[in-house]
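The following blocks contain the structures, represented as structure tokens.
Each value in this text was obtained by applying a stated rule to the coordinates, not by laboratory testing. Note that the coordinates shown come from a computational prediction; the quantities given were computed from them, not determined experimentally. Cβ atoms are built from the backbone, for glycine too; each structure is taken alone.
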Structure P
Amino acid sequence: MDAAALEQLGAERIGWRHKGFPSAFAAMTVAELVSAKPSLADFGTPLLVLDSAALMHNLTEMADYCTEHGVDLAPHGKTTMAPQLFARQIAAGAWGVTAATIAHVRAYRAFGVRTVLLANELVDADSLGWIAAELAQDPDFRFLCFADSVAGVQSMQAALEAVDAPRPIDVIIDFGAMAGRTGCRDVQDALTVAAEVHAAGRLRLVGVGGFEGALAGDRSDESLARIRGYLRSVRELATALDERGLFDQAEEILVTAGGSAYFDDVVEILGGDWDMSRPVRTVLRSGAYLTHDDGHYRRLTPFQTVTQSGTQTGTAPNEPFRAALRIHGRVLSLPEPGLALLDFGKRDAPADLGLPEPREIRRADATVEPITDATITALADQHAFLTFGAGTRLEIGDIVSCGISHPCTAFDKWQLIPVVENERVVDLIRTFF
């Protein structure tokens, strides 16, 4: 990645655009504030924070898992849209970074990401022209994208011919499932699209991919059977394409799937040995593992799942990921017994896959206490409704720290996020949504 571009992030000045940063920090640069290592207590609320130790643990655990199983990782950058975190993932061995839109790709390139896998179709001429220009000016840039229709392939070919693209774009056949998202719905359609890619002079067929996570929302036997059946179909398609000689332009064959919930199944079914004409690279695209959460992914991750009875189980013999994100909210109002209104809401915390979960109370005297009999029952735009039992004491001005569910819709609400170590802010993470 571009070290100079990353360093330049430190020159940004703290100001009114940055939620949770008090006026006392105004006009300081990010680098100056990080150097000062202020106390977390110096910040305002609402405030989203990252736990440094949990972040490093998750980063290391996933990198080790991929190494142990002989697969590669192209983490989905849309989770964080934070180049500083991309740099950590690449330094830990990530093969590339996954994108979902051309805007993501442009942001990655602004910070020098060399291998970008766009796990989506790309059919508009302007975007393809920009990609062609990037390929022309940087011989180290590798770009891959999905295709799932003959019309889409023809659009790509025409746009690249129009700008005389210097290098072919690497294409992965997107194989989907009924009621899923994008992707060819059957093998015959996929073979037809692959043949069209193979015949296109400005494209190069290099692999097969898809996304299993949209096919299930739990780890029930029925859901796992659906996931695994789909993944076996992806493997069968890759074999069928190779048997027809359609990968003859590629040095290696890429097979890619894997969000943050079922990557163990991807490793088992799409990893391991392949009897193919050339080497196979299996690429996971997990993104949420880096911060994990206290809700959706805590229930789904193969490293640690929670049954309805509360029993901790897992399918992989690895250390569980740790929740690295917390949203801090201040008690603004105690309008009736057992109800507190906190100063964060849907503009500050995710609510699409579960509400925040209260974890601790931070008192005015800096003491911290666990909170066990409290629940966030609803989020308004700027308020959280917290109900609590008789055993919990809350006062106006107390700060309640909550875990979140679904990091993908937490990062997008914050431009600058403190990284905390022993109650001190040791870094500030800039996002680009």
Structure Q
Amino acid sequence: MLTHRRALSLVWPVVLAQAAAALPGLVDTAAIGRTGDATALAAVAIAAVTFSFLYWGFGFLRMATTGLTAQAVGAQQPAERDATLQRGLLTGAGLGLLLWLAFPALQGLALLMFQAEAAVEAEASRYLVARIGGAPAALMGFVVNGWLLGTGRTRELLGFQVFLNGTNAVLDTLFVVGLGWGAAGIGAGTAIAEWAALLVGLVLVRRSLPRAEGLFERSRWVALFTANRDVMIRTLALLASFAWFTNAGTRAGTEAVAGNQVLLQLVAVSAFVLDGFAFLAEKEVGEALGAGDRGRLRRAIVVTSQLAVAFGLLFCLTYLGAGRSIVAAFVTDEAARASAWAYLPWCAAVPLLGVPAWQLDGVFLGATRGRALRTAAIVATLLYLVTDTALRPWGNAGVWTALLLSYGYRAGALAVYLPGLLEAKEVE
């Protein structure tokens, strides 16, 4: 039975790995914020959101891999466990190559969507061109990440993430602060780090790389792509919300976009860390379903959620108490800093209000209930867009208020499906 102590022993490497995942964004923001101006910072914001679409639109490679792997572990099927890894790596490599081919069109579409000032677009374009080189490595890295989590090898997951994001942070600092490459330096540093980390990841999972029995079994590939399709739609719907948030800030000017970008890094840190508890829920829920143990399923949800709420409250209080000093350390542009300070209370509320949505995401990802995730995300995103549009007279305050409400929409839409998961006569 999962206890709070055991949950903490399992989750701390994941939490640290997630904290490491937030490191490059912090370093990038600090490097640009202290060596550039609001234009460069706004360009990084736009480019980062673009790659969130390009990459996390394929985040199902991590999410579906975790759930399917955990279920194979719970059902004591080692061949299927390894085959899940191999199918994911092949899929990630293929999709990465497709992104290379489609990038010119995707780049033009991204810049058209944001309609930022000409100087911001030019700087963002340099970032995009440099970053796309790491596409196949990034997507295959998602699979390695998800498989290590699904098999419970959380300490190796920590090592993988620390290497990826530590290398990323060092290279970005070198290229931006040392060589003065600006936004392009951040893109290049990230792409190089993604390839280096993939090599490390393949070494970590090398014993499961020889072709597994059933690798090309048609029904398994159909199941993989069915789960991936629904999770992809879910992820794109949620990413649309963040892209809308960034674009909505442009209505208040470049300084507002820059200030929001700084605050989004604080949101990212808390979200990455708190996602560690959601990831643990994925693993535990997946194994419980694989073993057919509903009692373990309920316990996994309760224990991981209690811990997530406690840490969410800690983040909230930290940002309220020390947020101004943190913002001041990241950006020297006075207008951007003032904008970030003004909306710090909204930012501080996110870690606490976001916990129910993040935890329910983890539960349904571990259960591979893609249809519920897809439908809930679409409903929540539509409600968010309507809310943001209605609150436009409030300016940037309306932008942040709509974002906070979006977490409630996500949690509520998923909660509708929870009784069906808990009370099902048979565990699927």
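Brief remarks on what is shown
- Read-out semi-axes √(5λ) of the Cα gyration tensor in Å, computed value 33, 25, 20, structure in P, Q: Q
- Entry that produces 0.50 once FRET efficiency 1/(1 + (r/R0)^6) of positions 170 and 394 (r between Cβ atoms, R0 = 41 Å, to 0.05) is calculated, selected from P, Q: Q
- With helix-only ellipticity at 222 nm (-39500 (n - 2.57) for each DSSP H run of 4 or more, over all residues; to 500) derived as -8500, matching label from P, Q: P
- Among candidates P, Q, the computation of Kirkwood radius over Cα pairs in Å, for residues 194-345 alone that gave 18.3 used structure P.
- Mean count of other Cβ atoms within 10 Å over residues 10-17 derived as 21.2 - corresponding label from P, Q: Q
- Ranked by distance in nm of label points 7 Å out along Cα→Cβ at positions 106 and 298, structures P, Q are led by Q, which has the greatest value.
- Largest in relative contact order in percent (Cα under 8 Å, 6 or more apart) among the labelled structures P, Q is structure Q.
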